[in-house]
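Only the coordinates and a few stated rules stand behind these numbers; no lab work does. Please read these numbers as outputs of a predicted model, since none were measured by experiment. Cβ atoms are built from the backbone, for glycine too; each structure is taken alone.
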Structure 1
Amino acid sequence: MIINQSPTIFVEKAAVIKQKKFKKKQYILTLKAPQASQTALPGEFAFIDCGEQVFLRRPLSYLRSNTKNKWVEFLYKIVGPGLEALSQLQPGDEVDLMGPIGNGFRCGKTHQIPVLIGGGVGIPPVLFLAEYLKDLNQGYSPVAFFGSETPFPFSVIKSAMPINGIEDGASIIDMEEKNIPCRLASLSGLEGCHNSYVTDLADQWIKTLDQKDLSKIAIYACGPEPMLRSTAKLARSYGISCQISLEEFMACATGGCAGCAVKVSLPEGKIMQRVCVDGPVFDAQMIYPDD
């Protein structure tokens, strides 16, 4: 069983190793973080100081964490002055990083076929999970479906791995190198991508499975709200376990302000829970119980 929460939240000065720019104001930021890199898990996030001119920190999900070389990585898209300031950092600059924070994805031995569904800047935590499970070498066979309406901030190549029910198409090189079957979806005509919603693409594959394989599946998703709602509906239609990672604005990321609270459904009724400390990962049916 993967522990779904890191034991300690660190506050440390993290030096910029590199910052790579992609189309449509997308960036991948790599930071030297000797403490957080040792414990960060898929689905957790960091709270990053964007500089003296920006009052509030910004929450960013971990894209990767490297315990050997002590770095962490984040994917973000410029939205507002905070991330604009973050994009100006150069190698050698330092940022104040607080993390890992929150409850990440929960993965047990029962579901050996994790289905990863990511949309846009929601791709990082599920990509992290796919690679993390593959590297465990404990029999997990992840399958990934990513969607975007802007060019993917990764190297995209034609996949050499077939997926039942889906025509050949593009994958990202990170998945190919890990031998993780992957297909990409877009309604914007991106080369190699299937012209569909990412959840429809996942459905095409799931419907080819027999009951034995269906019992091994769990879905893990992060992305825009309509995609998450559709993912929850897809999981419900097949009786599949589903966890989703939510994205919310945060002022403190420690549960004190409750500014990121969302309504969740429990057996005893509906209550408010905080995305930062009660999440960001929730069971899909807690968030979308009636769809």
Structure 2
Amino acid sequence: MRALVTLSLSESKRLIAKGVASLTTVQNALKNGIIALACCTTNAFILEELTGKEVENKGRYSCGVLTSVGPCLNAYATSGDYRPVILVKGQLQTIEPGKNLFSIMDKMDNDDVVIKSGNVLDPEGRAAVMVGDLLGGEIGQILPAILTRGISLIVPMTMGKTIPISIDKAISECGVFRIDKATGMRVGLLPLPGLVFTERDAIKELTGAEAVPIAAGSSDGEIATTLVIKGSKKEVEEAWNIVNNIKGEHRIRVERMRCKNCFVGESSCQFFGADNLKLPKWMQ
């Protein structure tokens, strides 16, 4: 049996969140260990699936954002909404102000999980995240501890973020000091050497069916991914019901930080410190 389904970006993230939440590794950490949720919008969906509690304005749960302007900081990056959270044996805890997930790495081991989404996915299924911070940002600080301690890193990624070249090639072409001009922040790419988990993986995890991507893109301003789901009648019907239950997921709204409020520094963005009267029209 086969079914054709199309998912908006928000619907894809909801599907992926359901799949990630059902993983044995994640369920074990939820009951007995620590789950660290780095700041990214996909993790707002995952947090809801793990706790059963709504996260208001999921667009606030991120640091960097990729908008039509270009790479930028979230307008709420300096507010309390930006603070990452952890689940300790299922109990929600918020990282204290001024600190990030690095502050709890010494409490984590191979039974624990870090979840962090990226910005790009290559044809071989490898992921990377854009970083404008000159010291690598939060993920750059915690990645050595993740690898050294054997902590499970899960990388939820929608297939709509797939690029047609290898991550290695993409990494070699960018970097804050390698880029001369940029619409938005200059960035580098940091590889995410964890378990990449896409819509295909979610369908397989939740139903046992196979999902084959056949199209991506949209005419209404949001990434959309079209899949053919195939398998037994029971598997496909189950997948069909899951997809239809998440159809209509609210679109994620993100707001970039205004240049006059930004703190990244001129080495990362050529518009740093400018007020709106001095900015190009497209940045105002």
Completion exercise
One of 1, 2 was used to calculate percent of Cα pairs over 28 Å apart, yielding 37; that structure is 2
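Given that distance in nm of label points 7 Å out along Cα→Cβ at positions 194 and 234, derived from a single structure, equals 0.8, which label among 1, 2 identifies that structure? Kindly include the intermediate steps, with their values, before the conclusion.
Numbers: 1: 0.8; 2: 3.3.
Label of the originating structure: 1.
Among the shown structures 1, 2, from which was the value -5000 of helix-only ellipticity at 222 nm (-39500 (n - 2.57) for each DSSP H run of 4 or more, over all residues; to 500) calculated? Let's see the in-between values first.
Details: 1: -5000; 2: -8000.
That value comes from structure 1.
Can you rank 1, 2 by relative contact order in percent (Cα under 8 Å, 6 or more apart) and just name the one with the largest value?
Values: 1: 16; 2: 25.
Largest value of relative contact order in percent (Cα under 8 Å, 6 or more apart): 2.
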Exercise for the section: Assuming 26.4 is mean count of other Cβ atoms within 10 Å over residues 42-49 as calculated from a single structure, say which of 1, 2 it is. Expected result: 1
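Supply the structure label, taken from 1, 2, corresponding to Rg and Dmax of the Cα atoms in Å, for residues 34-169 alone with the calculated value 16.6, 52.
Values: 1: 16.6, 52; 2: 14.7, 41.
Answer by label: 1.
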Practice task
Consider the structures 1, 2: one of them gives 47, 33, 14 for Cα extents along the principal axes in Å, for residues 178-225 alone as calculated from the coordinates. Say which.
Solution key: 2
